[in-house]
1. For which of P, Q does Cα extents along the principal axes in Å, calculated from the coordinates, equal 58, 51, 41?
2. One of P, Q was used to compute helix-only ellipticity at 222 nm (-39500 (n - 2.57) for each DSSP H run of 4 or more, over all residues; to 500), and the result was -21000. Which label is that?
3. Can you tell which of P, Q yields 22 when relative contact order in percent (Cα under 8 Å, 6 or more apart) is derived from it?
Structure P
Amino acid sequence: MEQESIENLRRDYRSATLSEADVNPNPVKQFEKWFNEALQAKLYEPNAMTLATATTDGRPSARIVLLKGFSDDGFKFYTNYLSRKGKELTKNPLASLIFYWAEMERQVRIEGTIEKLSKEYSAKYFHSRPKGSQIGAVVSPQSQEISSREELESKWQQLEQEYENKEVPKPAHWGGYILKPRLIEFWQGRSSRLHDRIVYKKADQKAWKIVRLAP
């Protein structure tokens, strides 16, 4: 594709609007409303989100992970603590999440602090996963260099036989995180790039300040 063709890729957003008068005063309730609408629209993996982290000297990285729960306390996901994102979160427990639901012309951006979920909570979720996924979490040294895919598959097959009639123990290096939000932005695409951007900022432990940003 020629660069000129890429420059001309665009669409005009007209599906919905978003105003301060219409949003829920609680941003998590507003997120729940939008998330349920994404579920009802049968979007593909509406819980897929970009997780952005950074090193202590400001080098950013981002990847797609899956949301596995949310409440007023925050937004939960699971991963390998020894992965790149896990190591970055250990040293710099600040992160950002982005949900993009293209079919609905919507985006949600969340910023906050990160904490680990309890071992008990993580273990409960780990054992609710398909057994193949449990074994995969044991086998994969996530983000580390490996010699080949065959190495992974061989280890997976070995453990599949070893745990055929046994419970797979949760690895100590695997578990959950919760992002406790300090800022949540709801973006609704609008015509002529005059998008609606409504932002909730944490004013204190309970209250949220709602403001509109220019697109």
Structure Q
Amino acid sequence: MPSPSRGKSSRRNEASRRAILDAALALGREKSYAELTIEGIAARAHVGKQTIYRWWPSKGAVLCEALMDLDAADERDTTAGSPESDDLAADLRRTLSAAAADLTDPHRSEALRSLAAEAAMDPALTAAYGTVLDGPGRDAALHRLRRAREAGQIDGDTDLDIAVDLLWAPMRCRWLYDQGALDADFTDTVVEVVLKGLGWTRD
């Protein structure tokens, strides 16, 4: 997974790095993104702010790497694709359910929402942020839909990138704008509606 930092990880003091990332996560849960500052992260981590600027280009990059590290250490593995079965609907429901669990995790949710808002104005952060929020789950869904298309279970001319967008967009929108529960009933309904539109036929 690519890092949003400046590529100097080999020169970092690991204890300082860990303190900075932990501080960014803690402050990301306590404050809005606008209130989060490099100075605040440095004070919480007990390091100089120049240490942070030497290793990361922005507060968004710090927060993004902190979330990447949290995902890497998380044994729940909520963003990874689940083992595939012969049931397309069940596989996609599992994938969306795992992504929803990540979005609603109290250790991640506010920080992720802050990053989503900031990434809309920062192309470099968008590239890094996508790997945190969407990458593994979207890749899993794309791979599973490709298998289904090859097996003739969905229309052969289906644009799979758009199909994945149809699965992801309702979930992202509901989460980002706090428009309702991101629960199993919702994600299951999204899968059902999208597969119906794709002409899915169960063997």
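1. Numbers: P: 58, 51, 41; Q: 61, 35, 31.
Answer for the origin of the read-out: P.
2. Here the read-out was taken from Q.
3. Of the options listed, only Q reproduces it.
Values in this text are rule-based calculations from the coordinates and carry no lab data. The model shown is predicted, which means the values in this text are computed figures rather than measured ones.
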